[in-house]
Structures are given as C-alpha cells and as structure tokens.
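Once you scroll down, you'll see the structures, which are given as structure tokens.
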Structure P
Amino acid sequence: MQGTGGFINPEKVLEQLDIKNGMAIADFGCGHGYFAIPAGKIVGPDGKIFAIDVLNEALESTRSQAQLESILNIETKRGNLEVVGGSKIPDGSVEMVLLHNVLFESQKKAEIIREAKRVLKPGGTFVLIDWLTEKNNIGPQEGWRINEEDAKKLAVAEGFAYQKNFDAGEYHYGLLFNKA
C-alpha cells in the first residue's frame, strides 16, 4: 500500500469513487504520487493522470515511482493551482479532479476550487479530501485548515453540486461534487 504518512489509504479512497478504465483525471497537489500511482493503474493504458504539484521533488518522485511500476499514463506538470490556468491542463479536459491535503496549505482556497472547475468536463467529478479540524493534534500543525462544512459551502459557492460524503479515513473528510 502506498501511504501518506499512514494517515490515509489512497486505494481505499479510490475504490469508493466511480473511476473507470480510460478516464482522464487531474491529481491536484499530487505530492509523491500517493493517489496518482494507484489511479494510473485503475484508468489503465487508455486513461491519463495529470499529476500537478508546485514542488519539483514531488514530481520527480511521482515520475520515478511510475517508471518503477511501469505505469506510462501519468504526466507530471509543475503548476500553481492558485491561479487560473496554473495547472496547465486545458479547459474541460478531465472527468475527475482529486484535491487531497491541499486546501489547508493555502489562503486562496476559492481560486484552487475554480481551477478544478475549469479543467473538469461538464458533469465531471470533484473529489475534495482534507484534514479534519477536530483532529488538529494529528497531521500538520501549521496552515489554514478548513472544516468540512465550510469546504462544502465553498465548493457549492464556486458552482459545484454536492453529491455525498465518503470515508477518507480517521483523520480526513471526503466530499464528492459534480460540475453542473
């Protein structure tokens, strides 16, 4: 199992999402590929994963792990999710955006959500996972955590339709939205 410090199980999260062979998915804030690698396996050779991060070392780690596991459908891109077009993904080109453990790091939460909306196809799925605020003794101590209800309100305010919550583990919440 790939991990994110043992706090979240990407495979368990991904199996709750309606990911199909051949899908195009953007992994915003891909880190070291914790979600991009297993998602790349699920979408198969006809699918595509855009792994976006601001840190070159994270992108290099994702590239290396993908090569090690012979996963050829992951494209890494250095990007700034806080600006329109910052992901470098064309408008309306992916069926799903994964946004995990990113919002707590930014004061520009609405901008990040707008970028997710921009790259999604109509009817696309927006997956938002972040740290529970009530477990603030676990996980990152710095940053600007956003509670589940405020995250939901923010995504809805940016034009997403709330679908449901899903199990993202003991220390995170998981929210599923659709682009209208």
Structure Q
Amino acid sequence: MKWAFSLAIVLCALCAFAQPQPESKRMSRIWSSIDDRLDRQSDYWFENGDFPRVIQLLRMRCEFHPHDSDLATNLGWMYGNIERYDDELAAYRRYAKRNPADPDALLPVAEFFFSKKMYDKVPPLLEPTLPRKPQPNAFRILAHAYEKMGKWEQARVVWEKLLVLTPDDLAAKANLAKVKKKLSAKR
C-alpha cells in the first residue's frame, strides 16, 4: 500500500508537467499537485476513520510546510478529536514558535484555552498581538475571555478596538452594547 501511495504521488506530479516550464513555476506546480493528492488521501483516511494515518500525514506535512497555519490547526484539531489534548496544544504551540511574525500564530493556542474554560490564559497570549492587527477572531476571543472573567472594562476596550478595524461588525456592536450595559449596572 505504501508504494502504491508513493507511486500515485509521483505519477500525479509527472502527469501535470508534460510541458517544459521555467523551473520555479514547474516546482510550484509539482508541489501543488502533491499537496492536492495528499489532501485527497487525508480526506479518504478521515472518512474511513483511519485517524492515526491522518495524524501521521499531517505531522509530515507540517514539517514540509512549517508556515501553513491550516495544516497546523488541522493537526491540532485531529489530536483533539481523539482526546490527546496535550498533543493538540503542542501542535498549536509549535506553529506559534515557528511563526513569530504571524500576528495570528497564537490564536489557536488561545482558542484551545478558551474552549477548556481557562480564560485567564487568553489575555497574556492575545493582548500583545493586538497592535499587529490580527484577524478579528483574536479580538473576539479576547473580549469574550474578559467577559467570562467579569472584566467588563477590558472587554469594552477590546470590542472598541475591533470596531475601529471593522466598523460594520454587527456582532461586535451588539457585544459592546451588552458590555456597556453591564458596566453601567455595576456603577
């Protein structure tokens, strides 16, 4: 089976490149074909419940593509599905360590802690990323973590920062209004 899988990858790559091309474009297309084939194989194994093989393939692919956040989060998600939470967290942390320039690198780690109701671990991860303008979900997770801890003023500040970046975000507006209502009731 292993040789058939390897042969399929090689054949897929060779068939895609019958035409001569500049080397960098050619290599890019080869890797793209290989990645497409690996995605299909991973989907097949997943649909058939062969999670150990999916995890093994994702681990290998993360080594080849250490900057691919989708691969890293898929690996973590797979570990979580089989209740290997330490490995899940390790996969997310490894991606973050390898990609310090990515403003969203710590988001999967923060989401992990949020899902485990460890809200106090979220702010130290996400607060430092806000000036680098991470994706809106980083703001949302952080604001909700502050809310869960009863830190309404910090939540208000985060919702307002998000609305500066995405002024038409209706959910953020609704959450900000909810937080302001809590703050006024507290006073």
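If distance in nm of label points 7 Å out along Cα→Cβ at positions 113 and 129 comes out at 1.1 when worked out from the coordinates, which of P, Q was used? Corresponding structure: Q.
Quick check for you: by relative contact order in percent (Cα under 8 Å, 6 or more apart), which of P, Q is greatest? Looking at the calculated values, the largest one is P.
Figure out for me which of the structures P, Q the number 71, 39, 27 belongs to, where Cα extents along the principal axes in Å was derived from the coordinates. Source structure: Q. Structures P, Q were shown, and Cα extents along the principal axes in Å, for residues 121-168 alone at 38, 21, 16 was computed from P. If mean count of other Cβ atoms within 10 Å over residues 81-88 comes out at 16.4 when worked out from the coordinates, which of P, Q was used? Computed on structure P.
Starting from the value -23500: which structure in P, Q was helix-only ellipticity at 222 nm (-39500 (n - 2.57) for each DSSP H run of 4 or more, over all residues; to 500) calculated from? Of the options listed, only Q reproduces it.
Since every read-out is calculated from the coordinates, none of them should be taken as a lab result. All values reported here derive from a predicted model rather than from experimental measurement. Cβ atoms are built from the backbone, for glycine too; each structure is taken alone.
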